[in-house]
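Peer 1: Some structures are shown below for you to check.
What follows is calculated from the coordinates using simple rules that are stated; it is not laboratory data. None of these values were measured; they are calculated from a predicted model. Cβ atoms are built from the backbone, for glycine too; each structure is taken alone.
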Structure I
């Protein structure tokens, strides 16, 4: 297809090593975030949880549909650690775990944190799968520049190695990582998708150095995944 022929809007950014920009295009274009908004929530959890092993109750009333496993596990109230919820949010993109964490931290506090991170165009306007809020026009938003700010702060965190291990185990590697042919790359990523939305962002290690990337697309799911895989081809040129 070729990146420039994508029939929609897109944004791509790659740094290798972190701080050295290799490619950047349309980084201030704002998109519906899909599940990428979970990444700053993940960072907030590691930075501000007093105890990651603290137990939180999840009840059947908390369950929402879409991505995740809690809708299968929670047929009656169960306790999960904050760490468990953070892992579920990132590894299987669990929407229920995300909403429990949003309820715990608060929308206002999380949006203040986004501004603190330098994510000035991003917004957490609603919980996951909140159909009432969606019908009211409330959308979670991100742009590549903001995601880069989040990734850079994550990389400077004392908990970076712990967070990187969780990101490495993300179950969805069918976008940018799939397009990379060189087996010397290791990816640590978070994806997002909605109707006509395909996103992928995270870190990679190559030749002992860490890079970061963001890929955002809107216009076609199939062609969006193809574009992100073609973006992955660029990594082979490093």
Structure II
């Protein structure tokens, strides 16, 4: 009897591989394309961080992604208006808020919403944190936050709590209606050493381009495992009689 390998793929396994392999490859390509986009954002961020701060009034008319993360400076004072508390922000495993306060800057007709960083929340959700802010004239430096699509929210976006507002996402148009006056079209993220900053928690990029490439390679590796595993399982050892031609008399 002779042992030999025969390719006999199972239709169930073949169907499984045919269904999941395109999905895995698509996820790998998507992560790789995200890596390319994030790499461009990283290069832009590095370019912006190398620039000195410019007065916000000089760049107020500029728009588009070219001014994302642009260092700016403002001179003026915080307004004693309602403070904005962005809900569900965590830092080192602790729940809290990001604090946004309107700022009246020189040479600007509309107040600027300034991100002053993270503040720990109270166990009692009905109580907002207490912070002390300077209301004298200050010089504040920061960077222009990019405009991003608002995240999906289930439930009310804005909730008034005494004199302040707790929000699930920052929408300048909706906040302008709540304040009763228009706001500057960009949020300024204050630098860590700027007056009034709490715990600085700004992350320009959630994931690096290297992390996205790592995910892409992981998905690609999973696709390779699917193909190799399908091939290995599909080869089976069979036994059969030795053919007469192998033992035929040569004469």
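Peer 1: When Rg and Dmax of the Cα atoms in Å, for residues 101-140 alone is calculated, the result is 13.5, 41; to which of the structures I, II does this value belong?
Peer 2: Working: I: 10.6, 29; II: 13.5, 41.
Checking each candidate, the match is II.
Peer 1: Turning to a different aspect of this structure: Any idea which of I, II comes out highest on distance in nm of label points 7 Å out along Cα→Cβ at positions 21 and 213?
Peer 2: Working: I: 1.8; II: 2.7.
If we compare distance in nm of label points 7 Å out along Cα→Cβ at positions 21 and 213 over I, II, the biggest value is for II.
Peer 1: From which structure (I, II) was relative contact order in percent (Cα under 8 Å, 6 or more apart) calculated, if the value obtained is 30?
Peer 2: On the way: I: 26; II: 30.
Working through the options, I get structure II.
Peer 1: Can you tell which of I, II yields 6, 22, 23, 15, 10, 8, 6, 4, 3, 2, 1, 0 when P(r) over Cα pairs in 10 Å bins from 0, in percent is derived from it?
Peer 2: Values: I: 8, 34, 38, 18, 3, 0; II: 6, 22, 23, 15, 10, 8, 6, 4, 3, 2, 1, 0.
Among I, II, the structure yielding 6, 22, 23, 15, 10, 8, 6, 4, 3, 2, 1, 0 for P(r) over Cα pairs in 10 Å bins from 0, in percent is II.
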